[in-house]
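Chemist: Once you scroll down, you'll see the structures, which are given as C-alpha cells.
Please treat every number below as a calculation from the coordinates, not as lab data. From a predicted model like this one, the values you see are computed outputs, not experimental measurements. Cβ atoms are built from the backbone, for glycine too; each structure is taken alone.
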Structure I
Amino acid sequence: MYKSIELINSIEHKNGAVKDVTDYSFSKELSNCLVTVSEFFEACKDYPILFAKDSKNEWFASVMLGLKEKDNLSIDEKGNWKSGKYIPAFIRRYPFVFVSDKDKLALAYDSTYKTTKEANPTKAFFDENGNNSEFLNGTLRFLTNFQADALSTAKFVSELEKLELLEQKSATIKTLSNETITINGFFVLNEDKLKNLNEKKKSDLCKRGAIPLITAHLISLSNIRKLFL
C-alpha cells in the first residue's frame, strides 16, 4: 500500500505538506486489513471480522474486504469507497504510518503524496516557527490511538484463546459466476464453548467488556456471503 516511506522531521520537511487523498486506489489490492476493537461495532455491519496470528505469532483482528487475493471489493473502478460502507482506520490513516526508528515509533508518510506548504497549507507539517502544525498533531493523535487500540485488540483476542474459545476455520464459497473460492487460516469464536464457560469466566468477560465485542464478531460473520453478491 505504501510505495515510498519517508520519516518526517522538522528540518527536511520544514516547508513540507501532503496532497489530499482523493481516492482509495492505493488500497485496491487489499483483500483484508487490520481492524481494532474500537471499530467492531461499525465494521460488523459491513464486513466479516476474523482473527489470525501475524509472523510474530501475535493475535490481531481483520476485516475481509474481498474474496480473492489483491482484490478489494469495497472500491469501485474510479477509486471510490462504496457509499455507506465503513472505512477502517487502517485505511484512513494513509498516507501516514508509524515505523520503528532506533527502538521507538516515528511518524512517516508515503512520499508519493509529497507537496509544499504553499501548495496545500491545510496539510502542512510544521508552522512558521518549526513547530508541529495542528494538522500534524491531529495525525499523531490518530495514529497513537490506532496503535493503542491495536494492542488492546491483540490482548482481547489472546484472552479468547486462553479461554479456548477460538477455532480455526476455512470456507468454500461459490460465486455468482460459478467460481469456487476457498479461504483458509482464520479463526472465529465457538459459540458452544462460550455457552459452556463457567459463571466466573463469563462474569470476567462481562467485566472486561468483552461480550459486546464477541457479539459484534459473531454478527459480522454473516457478511461473508455479502462479499459475492
Structure II
Amino acid sequence: MREFPFALDARLHAAAQMIRPQSRVVDVGTDHAYLPVWLVKREICREATGVDINEKPLQKARRTVEKYRVEDRVHLVLSDGLKGVAPDGFDDIVIAGMGGESIADIIENAEWLKNPQKRLILQPMTNAHRLRKYLYRNGFEIELERIVADKKRMYTVMLVGFSGETFAEPSIAMQYAGAAAKGDGSELAQAYLKRQARSLSEIAEGLKKAGIKPQEQKEYNKAADEILRMAEKISKQ
C-alpha cells in the first residue's frame, strides 16, 4: 500500500474501516474532507463526496482536494445534511463529528436511508444514547460499535443498517450500551460500558437527592447493573 502523507484521527480511522470496498461514499459534515481524500487515495473507493452545511468548511475541503490532486474523484456539495444529495448516488453514508440528536435529524430528513442496501457509519460526539433510541425506534439495526480513544476521551463509531424491526420503547440499557457489548472484547469497550453505567448511576443518585421519580431511580440503577454485567461478560471473552 502506498504511503500517505496524513493519518486520520482515531474516530475517522474507525469509520474508514467500516467502508465497503469500492462503495460510493458520502461524508456528511466533511470539514477538511480528510476522510473522502484518504479513502480515494487509499483506493478503498473510486470516488467520494464531501458534504457540509457551510461554505467556510467547504473552502478548507477544496484546499485539501486540490493539494492531493483528487478533484476528479472527490466531489464537494454545499447541503443541509443530505437534503442536497441524490438518493441513488451513494452506498455508504458517513455522518461523524456532531451531536447524536443532529445525526438523528439528518437521518430523519432522508427517508431514502430506510433501505437495506445502504450502510450508515455514525460517530456521535455527544448524546449517543439519544441517537441509539432514534435508530431503534425507526427500524435501524446497530450491527457493530467500535469504541475509540481520542484525546483522552472515548467515542463510539456505529455501523448501522436498516432492518425494519422497531422497538417502540427501547430499554435504557439498550440506549446506553448499544452494540458495544457485542464488540471486540477490548479494554476500551469494557471501559466505555463501565462509564455508561456510572452515568446512569449518577442520574439515579441525582433523582434520589432531589426526592423525585422513585420509579425512574430504580430503572436507571437496574440499567446500570445490566450494563456492568455486559462489561464483565466482555472481560471473560
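Chemist: For relative contact order in percent (Cα under 8 Å, 6 or more apart), which structure out of I, II has the highest calculated value? Present the calculation step by step, with values, prior to reporting the outcome.
Modeler: On the way: I: 28; II: 15.
When relative contact order in percent (Cα under 8 Å, 6 or more apart) is calculated for I, II, structure I comes out on top.
Chemist: Out of I, II, which has the highest value for distance in nm of label points 7 Å out along Cα→Cβ at positions 70 and 94? Write down the numbers at each step before the final one.
Modeler: On the way: I: 1.5; II: 0.8.
Structure I comes out on top.
Chemist: Quick one: Cα extents along the principal axes in Å came out at 62, 47, 30 when computed from one of I, II, so which one is it? Mind showing how you got there, number by number?
Modeler: On the way: I: 62, 47, 30; II: 60, 35, 31.
Clearly, the read-out refers to I.
Chemist: Further, regarding this structure: Suppose you compute volume of the Cα convex hull per residue in Å³, for residues 22-133 alone for every structure in I, II: which one lands on 92? Before the final figure, lay out the partial values.
Modeler: Numbers: I: 155; II: 92.
It was calculated from structure II.
Chemist: Computing distance in nm of label points 7 Å out along Cα→Cβ at positions 78 and 206 for each of I, II, which one ends up highest? Please report the intermediate quantities before stating the final value.
Modeler: Details: I: 5.0; II: 4.0.
If we compare distance in nm of label points 7 Å out along Cα→Cβ at positions 78 and 206 over I, II, the biggest value is for I.
Chemist: Further, regarding this structure: Where does the value -8000 come from, among I, II, when helix-only ellipticity at 222 nm (-39500 (n - 2.57) for each DSSP H run of 4 or more, over all residues; to 500) is the thing being computed? Present the calculation step by step, with values, prior to reporting the outcome.
Modeler: Details: I: -8000; II: -13000.
It was calculated from structure I.
Chemist: Out of I, II, choose the structure whose coordinates give distance in nm of label points 7 Å out along Cα→Cβ at positions 126 and 214 equal to 3.4 when calculated. If you can, show how the numbers build up before the last one.
Modeler: On the way: I: 5.1; II: 3.4.
So the calculation was done on II.
Chemist: Here FRET efficiency 1/(1 + (r/R0)^6) of positions 86 and 102 (r between Cβ atoms, R0 = 41 Å, to 0.05) has been calculated and equals 1.00, so which of I, II was it run on? If you can, show how the numbers build up before the last one.
Modeler: Details: I: 0.70; II: 1.00.
Attributed to the structure labelled II.
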